[in-house]
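**Student:** Take a look at the structures listed below.
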Structure I
Amino acid sequence: EAVRCYTVALTLDPSNHVLFSNRSAAYAKKGDYDNALKDACQTIKIKPDWGKGYSRKAAALEFLGRLEDAKATYQEGIRQEPSNQQLKEGLQKIEARLFITDICSLTEHIDRALLSLILCQAICAIFQFISMDAQRTCI
């Protein structure tokens, strides 16, 4: 319902950045992050010095799994509106998520390396056992 109302309002005032921002939020609430992103981009295009547009865009990007793009959007928003606390907090949260993602990825690589090492040791032990068993049968 909200998306429809904002769409109607935008036909009457297609250069209203607040309407695009609010429709972006309505799309996001419905889980339609592609359209939320489009409206957030339009918000920024109309009013590039308004921090809320960057917050909307970054949130949509985050929900789409585009964390690096979300981080860049928060940074751009802060350049446009340096005192915006919502953008600063958003940047901190996305940086924390990226850090955790990096740690998890590193852990996954370490786990694989340890598994490979364990498998190599097991294979070596099997060959040593087979080799010792072969020597005993020959004696």
Structure II
Amino acid sequence: MANQMDLTKMFADMPKMMDTKAFEDSFKTAADFNEKLAGVMLDSASKATDVMAGSAKETFGNMRSLSAARSEPTAYGQVFSDFMQAQMQVGQRTTEALAQIAQNAGGEFTGIAQKAGETTAEKTTTAAKSAAKAA
């Protein structure tokens, strides 16, 4: 008959087998990294919302002049042409502003990821040295 493993003892010995301080440090590092990334994401979303709200208000203003009654039927063609020109400009400015927001966020993400990589490498090296000394 085969011997059964004593799982209770194995689980009781588990904390002794690993460096709980290193685990806590890595958890804190990950939490800090996530907090910074969330901050960049939320700031970018807020800025993008502001840009889109401004574009919508400008569009509504352009539509107000488009919807005004005209005395001459030919005036509607010119008003519509002016509206389309104004909307193209709104679209261009909106696209440029959103692209700038995305570019800035990408740069911030890259910096955060680079710093997180450096921190992780340092902690991994320290943990490996500790494990080598303990062995």
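**Student:** Can you tell which of I, II yields 38 when relative contact order in percent (Cα under 8 Å, 6 or more apart) is derived from it?
**Tutor:** II
**Student:** Out of I, II, which structure matches 4.1 when distance in nm of label points 7 Å out along Cα→Cβ at positions 50 and 106 is calculated?
**Tutor:** Here the read-out was taken from I.
**Student:** In terms of distance in nm of label points 7 Å out along Cα→Cβ at positions 66 and 114, which of structures I, II is highest?
**Tutor:** By distance in nm of label points 7 Å out along Cα→Cβ at positions 66 and 114, the leading structure of I, II is II.
**Student:** Say we calculate mean count of other Cβ atoms within 10 Å over residues 98-105 for every structure; which of I, II gives the highest result?
**Tutor:** The structure with the largest value is II.
**Student:** Name the one structure among I, II that mean projected area of the Cα convex hull in nm² of 16.2 was derived from.
**Tutor:** Derived from the structure labelled II.
**Student:** Identify the structure, out of I, II, from whose coordinates helix-only ellipticity at 222 nm (-39500 (n - 2.57) for each DSSP H run of 4 or more, over all residues; to 500) was calculated to give -29500.
**Tutor:** Value -29500 for helix-only ellipticity at 222 nm (-39500 (n - 2.57) for each DSSP H run of 4 or more, over all residues; to 500) corresponds to I out of I, II.
Every number here is computed from the coordinates shown, using simple stated rules; none is lab data. This structure is a prediction, so every number in the text was calculated from the model and none was measured. Cβ atoms are built from the backbone, for glycine too; each structure is taken alone.
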